[in-house]
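Asker: Each structure below appears as structure tokens.
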Structure 1
Amino acid sequence: MKTSTSLRFNGSIWCNLDIALRNVDQVFGRLIQPLNLSVIEWYVLRALYERDGQHASELARAVGRAATSFTPNLDKLERKGLIERRPDPSDRRAVRIYLTKAGEDYRQQVAESAARIDEYFKSLFKNGEYKTFQEILSSLQTLSAEDTI
């Protein structure tokens with residue numbers, strides 16, 4: 001692993017963050033590939049393990065995707081037999097997303113892959129740095145399109 005602290009593009013935060021995200025996504029994708037899930041499908045399952053029966057828009061927000069373009073992700077999971085859509089009993093226009101038995105059967109494998117991912121990334125940091133990194137990530141997750149620069 002490269003240990004240099006030099007950044008590309010004269011230290012541009014956005015460019016370097018984007019490059020880092022793409023690299024992390026590739027590592028992550030390779031780790032979950034044996035589960036036959038895409039990264040977004042893995043995220044959706046994790047969100048449903050935390051709270052089954054969410055609205056599609058809630059799931060989209062939980063995994064950081066736009067609700068308007070989220071349906072194809074749910075379609076794929078439904079075709080794989082991992083989720084099912086059910087009408088919301090309190091709002092007939094809304095649909096809730098539930099795990100199927102097959103989706104529930106992935107729980108242990110998803111949990112184990114999450115633990116491996118977390119341990120790998122923790123190992124990249126020196127003492128105390130990981131906590132700081134988590135705090136920075138938390139701050140970045142609160143950014144919105146309405147924020148001004």
Structure 2
Amino acid sequence: MSKLPIRLRPHHLLCILTYVGKGYSESFIHNMDQIVKTLSTGQASIIIDYGPDDICAPRVCDDTDASCHCYESQITDRDNDVLDDLKKHPEFSIIKLREDLILTEDLISKLRTAYKKEEIRTACRGCEWYDLCTTTSKADFHGVKLNPSSIV
């Protein structure tokens with residue numbers, strides 16, 4: 001079976017690590033639940049790229065709308081911060097833009113360890129979800145929806 005790619009902007013790679021079922025709206029939560037469930041079952045790969053992605057879908061607006069959250073320069077800055085943080089860790093060299101990435105239990109574990117140590121959280125500064133994600137990581141990711149032990 002070929003794996004269907006899920007498109008994620010770089011900072012959403014971090015968001016899925018601590019996702020506990022909360023979000024901007026019911027449609028956002030439903031979409032995020034489906035994406036994380038698909039990733040947890042190993043039925044999809046990830047393509048990391050800039051711009052609105054599969055997680056943004058319920059929030060995305062017309063790209064001509066300058067006030068659209070998904071197109072704000074600070075969001076692109078977050079994406080760049082994630083990529084810069086990941087470059088500092090040789091174990092994350094497999095995470096590249098526009099290349100197929102398979103999440104493994106080992107990779108998720110390494111990402112979560114670096115996340116908990118705040119080594120890859122530069123992008124999280126100023127995010128409205130910062131406190132929830134910090135609490136989740138300090139609780140050893142208890143209650144998160146992305147379950148790496150389910151990945152085959």
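Asker: Quick check on the output: -12500 is helix-only ellipticity at 222 nm (-39500 (n - 2.57) for each DSSP H run of 4 or more, over all residues; to 500), derived from one of 1, 2. Which one produced it?
Answerer: Numbers: 1: -17000; 2: -12500.
It must be structure 2, since only it matches.
Asker: Given a value of 9.8, 23 for Rg and Dmax of the Cα atoms in Å, for residues 49-88 alone, point me to the structure among 1, 2 it was derived from.
Answerer: Values: 1: 9.8, 23; 2: 11.2, 35.
Clearly, the read-out refers to 1.
Asker: Quick check for you: by relative contact order in percent (Cα under 8 Å, 6 or more apart), which of 1, 2 is greatest? Show your work: numbers first, answer last.
Answerer: On the way: 1: 17; 2: 35.
Greatest value across 1, 2: structure 2.
Asker: Output the label of whichever structure in 1, 2 has the greatest value of percent of Cα pairs over 19 Å apart. Walk me through the numbers before you get to the answer.
Answerer: Details: 1: 62; 2: 51.
Sorting by percent of Cα pairs over 19 Å apart in descending order puts 1 first.
Each value in this text was obtained by applying a stated rule to the coordinates, not by laboratory testing. Model, not experiment: these values are computed from the prediction.
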